[in-house]
1. One of P, Q was used to compute mean count of other Cβ atoms within 10 Å over residues 97-104, and the answer was 21.5. Which one was it?
2. Which of the displayed structures (P, Q) returns the greatest value of distance in nm of label points 7 Å out along Cα→Cβ at positions 137 and 217 on calculation?
3. So Rg and Dmax of the Cα atoms in Å, computed for just one structure, reads 18.1, 57; which one of P, Q is that?
Structure P
Amino acid sequence: MDSTSFHSSGPVVRLATPDEFLEIAYGAMLAFLHDPVLHFFSNASKAPLDPEVDERACKVSTDFYYLLTNSCYLVGGRIMVVVDRPEGSADEKIVSVAAWYPPGNRLAAWMIPTLLRSRFLSVLWGWGFEGFKRIDFDYHATVEHKFDEFYKEKGWKEPMDDSWYLQYIYTLPEHQGKGHCSRLIREAFAHAPDAMFTLEATTAKSRNQYEHLGFDHCEGVRLGTGKCDTRGVRATGKGATGFDVWVMAKRPSKRKEMKSK
């Protein structure tokens, strides 16, 4: 199936183009205003940010999502979008986005040219080395270890990097509740029907939505203990409980079973 024509009427799913990445990054900033992971990475002192008041912080967040989007694209990822075409109009509006890393392709710290082409320095200047320490060591290292435990628990032998990995997915706040994220995930299943898919759910709500799409998960892993509250916002003392993240995976056999029902 040609993913660029997954839906022929109504909202359309297609590949994004690089000249749309700034729009996508700004949309991600708006969509993730309540996300605990972003708050934790940025060492936020308040949540949510107000784009009209917290201009500098929102710009750094936008640059962070540009970093995720452009670097994913540069290492061979698929940036898929849902575009809304109002009746009688030739204009398109990107309302939902999914960024996928293909099997065997992941961003690595040694890919300096890729990072520099993706606004890495802007994010580093905004969040400092502490921000990237939280990204690499507090988050990614913990999540990778949890994925290893999850795979062993399930008896899966293949490496986690052999999966399609969902870097992020979002729908603009005013377009939520219309099934756009589910549409993007199902498009990915159709694109690679025999592949494994992996992701992290950063809220209980999103975990439940991924479960509905057939993803399995293990017990959540707690991040940010002693540093932030349940929102990912900077905290100390009893309020610094941290927040939970769930690693999730979907195997091809499970999708085939669902298709046969």
Structure Q
Amino acid sequence: MAGSEGTLAIITKAVLKLLPLPRHSIDLLAAFQDAETAIAFVPQIIKKGGIIPASIEFMDKKALELVEKYLGNPVPASDAGAALIIQLEENDPDVLEKEYERIGTLSKENGASEVYVADTRSTKERIWQARKAIPEATSFFYNRYTKEDLAVPIDRVPELLENIKKVCLGRDLEWVAYGHAGDGNMHCTVIGPDTEDWHEVLLKVQEEIYSAVIDMGGTLSGEHGIGFKRKKFMKLFLSKDHLELIKRVKLAFDPDNILNPGKLVEWNE
């Protein structure tokens, strides 16, 4: 049922096996002069550092500026061109110390201007509050936008950001980029123009960005799903036969079309 977005069945019971949280954690916030330098550093953490962080989060300059304005409090690295939050978790505190020292050194060697270490609850909350508030900040300051949830192979993230930049600059639009750089799932909010046709403009922007994502072997949604918003673009990713098969499977499970109707694909086409 994975990926069906509630169109095939309802889960009535789930049995989960959970792992205990690691005993120790440290968050690093590395500030860079630009998004390109920040993103280029991500694969070096694993390749040169030999470390697999719990998460690597990316925030571009616009995201940092917006969230500081929204929160009304100073945000670490708010004057940077981009920033990475690198979360490390280990059961052994000595191993953790070696890892964050190694990443701190690598960060500086790969263009970081500053590296902030968050090793207490309050300093961690300060960093993560900024990251988590980005979607709220964009919604607060703008009312014409499209929020995208793009996913590409990790080594194609720099190319994805460059394509977003190219599409937006070509239409003289602002954008905010942030997301999970460690797994290739990037969020991008494109701000609509102050014109009557703003919705049509954003639809064209979506199609251009999605087309670039296809060429990179990615998908138009990594987390948020297709739903109503993206179903019109599924034909860019899947063949007509594939889309027809999705509809047939749906009818086999739900002939009366009562489970999350109208989602995922264009059912009337």
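1. This figure was derived from P.
2. Values: P: 2.7; Q: 3.3.
Result for distance in nm of label points 7 Å out along Cα→Cβ at positions 137 and 217 over P, Q: largest is Q.
3. Working: P: 18.1, 57; Q: 20.5, 60.
Working through the options, I get structure P.
Throughout, read-outs are computed from the coordinates displayed, never taken from laboratory work. What you are looking at is a predicted structure, and each value in this text was computed from that prediction instead of being measured. Cβ atoms are built from the backbone, for glycine too; each structure is taken alone.
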